[in-house]
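Some structures are shown below for you to check.
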Structure I
Amino acid sequence: MSAVRHDESVYGFRPMLEQDLEAVMAIEPHIYSHPWTRGNFNDSLKSGHIAQVLEHHTVLMGYSLVMMVLDEAHLLNLSIAKHYQKQGLGRFLLEHMIQLAKCAGAANMFLEVRPSNVSAIALYENVGFNEMAIRKAYYPAHNGREDAVLMGLAL
């Protein structure tokens, strides 16, 4: 992971719109073995979840969604297009989502991650998330089900 600090004057955040879903759906299957569907994204947008995209000029490079429940934020999806990974953009987007969750009144943020996704786990740990539990057979996998690591961060 790069330690490069990114500048919001070069990279912009904005709310995800339904019109962004074509670009999002072009990214999603290239970075996940079991990608979200367009319906998953539509449902999140209609539910009013915090949904943001990360852009450079007009190129959508990443996106993230957070569901708020009372004073808890649940990170549902944090994605950087394959071509832009390993440049510190995941951390940049994650830190932005943490700030938005704090502004929305969150005291804690939670997420699930596949144990096989070691780079994501390293990112989350680097930002301060801690492992809280293992959710057995949480994710679909090519050979059955895969556990999830439940992680949390006090905000």
Structure II
Amino acid sequence: MDAADNWLLCNKLKALVAELEGKDQAAAASVWKRMEMALGRADAEEDAEIALPVLDQSVEEMQALFAGWADGSIHLPAWDKAVLKRALKAYRKRLKLVRLDDEASSSRNPLSKGTESAITGVRAPEQYPQEVWDMLIAQGKLRDAGHGLLELTTI
């Protein structure tokens, strides 16, 4: 999987709609074209909830779509769900490896029974942008533990 595929369609569309403000007709047409390209890249052209506001070039409908995503009344695009799922899987794998490394460290007595790692959080993998981690925190799947560390909300 290419690191370029770790972006969220919802955030890309929000940024492009924000870019429309104060643009003339010709510049706005270019921005709408970039939105269509983003839909194509995310295989979302067939999702009417997302594609119709872009094809209609309606900022009001796009704002309503963003509000629906924010309050959960409209499901995130399949692309975004897949990116979030991959990111959470990468986080869990990193947490598991850090815990295993802690449990196998040479600082423990090899003659003792051994104990479970007390590590509850790690830094998020860098191959995903901060917006992905912010979305997972907003969804309640991760918790910000401070100092750049994230924790799972349920273990």
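Readers should treat all values here as calculations from the given coordinates under stated rules, not as data from a laboratory. Note that the coordinates shown come from a computational prediction; the quantities given were computed from them, not determined experimentally. Cβ atoms are built from the backbone, for glycine too; each structure is taken alone.
When log10 I(q)/I(0) by the Debye sum over Cα atoms at q = 0.10, 0.14, 0.15 Å⁻¹ is calculated, the result is -0.48, -0.77, -0.84; to which of the structures I, II does this value belong? The structure behind it is II.
Looking across I, II, the calculation of helix-only ellipticity at 222 nm (-39500 (n - 2.57) for each DSSP H run of 4 or more, over all residues; to 500) that yields -17500 traces back to II. Looking at structures I, II, which one was FRET efficiency 1/(1 + (r/R0)^6) of positions 31 and 103 (r between Cβ atoms, R0 = 41 Å, to 0.05) calculated from, given that it came out as 0.90? Matching structure: I.
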